[in-house]
1. Once distance in nm of label points 7 Å out along Cα→Cβ at positions 61 and 269 is calculated for all of P, Q, which comes out largest?
2. Given that volume of the Cα convex hull per residue in Å³, for residues 189-260 alone, derived from a single structure, equals 74, which label among P, Q identifies that structure?
3. Which structure, out of P, Q, was helix-only ellipticity at 222 nm (-39500 (n - 2.57) for each DSSP H run of 4 or more, over all residues; to 500) derived from, given a value of -3500?
4. Name the one structure among P, Q that distance in nm of label points 7 Å out along Cα→Cβ at positions 181 and 277 of 3.2 was derived from.
5. Tell me which of P, Q gives 2.1 when you compute distance in nm of label points 7 Å out along Cα→Cβ at positions 13 and 37.
6. Given a computed value of 18 for relative contact order in percent (Cα under 8 Å, 6 or more apart), which structure among P, Q does it belong to?
7. Hey, distance in nm of label points 7 Å out along Cα→Cβ at positions 5 and 165 derived from one of P, Q reads 2.4; which structure?
Structure P
Amino acid sequence: MRLISFIAAGRADFGVCDDRDVYALGPRLGPEFPDLRSLLARDSLARAARAVRGATADYRLDEIEPLPPIPNPAKILCIGLNYEDHRLETARPQSAHPTVFTRFADTLVGSGRPLVKPRHSDKLDYEGELAVVIGRGGRDIPAAHAGAHVAGYACFQDASVRDFQGHTTQFTPGKNFPATGGFGPWLTTPDECGPLGAQTLRTTLNGQVMQAARLEQMIFPVAQLIAYISAWTPLAAGDVIATGTPGGVGMKRVPPVWLRDGDEVVVAIDGIGALRNPVVAESTPP
């Protein structure tokens, strides 16, 4: 099943979608479920499936504006240096533990919405990733049981403002300019995409492939990330884990490749989706 959050007719909603159509869940489930996060928190995906079974579509995909699948996550936890080729291109040492940093919800836009190149920097870089959305919360989740806590997967664009990222050893400033990250276009449930591993993640810039890796090439796989993170913070339904980017980032190319006004960057993962974001330059304040 694919679950999508969106705006249609000026109103935010969420629903189930396929390659062409969207079936709105808000009107079908009522005020008990105001958004997708509330649906996950109540472990009600089966109820959602029943609500749209045999239904007539409410919208075509091209009639809605996708939002980030979870527009209001309580936590967005991002993993750095989780592919060996990216670790090597950055000349970072090996680590026994994942590198974890945070993003804020207001830094993310849905598929089709522009990434905004900040007026404070010319060094906005692409980073295609897999995002994991938590369905069942918990603390100290064993890796062997982590799959039961996953609601689904989506594409993620963890674009980085590299000069601000490098001001200190802390990544936070370079990861949290408004509208510099993409998330979507929908949430694909595990039964829809199958076991993770052989799927390829590709990032393209203006049609040129810049990054490509199989998900099985992660240094710390999803189950291990969930176990590690939940050891030190409780995970809740709707929380997002961005699992890291492969090698090929723009800052390590010769010459460097930075995102510019008018570019389009796409993150596509086999069986999960394709997240498309144009790039626009931030306007100068009046």
Structure Q
Amino acid sequence: MDHVSAHQAEEDARNESLKIHVNGKIVPKAEAVVSVYDSGFMLGDGVWEGLRLYHGRFAFLDEHLDRLFEAAKAIDLDIGMTRAEVIQALEDLRHANGMESDAHARLMVTRGPKTRPFQHPSLSQSGPTVVIIMEHSKPVLPRPIRLATVPHIRGLPMTQDPKLNSHSKLNCILACIAAEKAGADEGLMLDIHGFVSTTNSCNFFIVRKGEVWTSTGDYCLNGITRGKVIQLCRANGIPVFERNFSLVDCYGADEAFITGTFGAQAPVAEIDGRVIGTGELGPVTARIRELYKSLVNA
């Protein structure tokens, strides 16, 4: 069975000769390396943001930076850069790569190199590692996404808060693997109560009788795109609810879609082998997509 990814992009030869930001320097892709002692590599100790460039501007940059600095504070990590310096680094890299639109940035901050290969944060003594990868990327989705419910759940905030955009992604990766083994593209993850939370890499919405439903947000990353979809629905008379709902509600939905910075809104064709609606892009999803496009262009 063919798999598609929510992050599938058109092939772009320009990505072979990219420049990358590593700790304040812009270097060729081949030289963009970090230490084997880096706490991000060793322990997944860090936070990150995904940003998209449209017409010379990073969409919703303020919200992304708010989330980055909040996450860093939550894990007691000093980014070592001001907000203005982070923006400047993004701009410098964009210009170095000659990027105007259809580009995706992954901005990563780890606790930096450790003096010895152990867990304690005090072993990271030389400050954070900051890396920005920026690629030419046009999302391409050959068909709507297929989801499979997986046994991996989004847990309680005192284990690892699912609202945190951290480098420690193993839970989500295992969910993705389980979904692929089941013949699907992404894993649909439940919360600790058995309600539908999110997919392994995107936020999740269903449409029932003209109403848009998404999870309460208590057990998932509160995505920037997720928030924009909720705002757009409210502003345009589309009833929208952040609520608990179950797989039964999903199977009987008229439409379903996933959201993320990379792919904006992608339609869902199937959940656990059940066709959702027509199995194609539905009218409410299509309308939200247009509203979102207008918002980005504005």
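We did not get these values from a lab; they are worked out from the coordinates using the rules stated. Model, not experiment: these values are computed from the prediction. Cβ atoms are built from the backbone, for glycine too; each structure is taken alone.
1. Numbers: P: 1.7; Q: 3.8.
If we compare distance in nm of label points 7 Å out along Cα→Cβ at positions 61 and 269 over P, Q, the biggest value is for Q.
2. Working: P: 148; Q: 74.
Of the options listed, only Q reproduces it.
3. Working: P: -3500; Q: -8000.
Value -3500 for helix-only ellipticity at 222 nm (-39500 (n - 2.57) for each DSSP H run of 4 or more, over all residues; to 500) corresponds to P out of P, Q.
4. On the way: P: 0.9; Q: 3.2.
So the calculation was done on Q.
5. Details: P: 2.1; Q: 4.2.
The structure behind it is P.
6. Numbers: P: 25; Q: 18.
Traced to structure Q.
7. On the way: P: 2.4; Q: 1.8.
The structure behind it is P.
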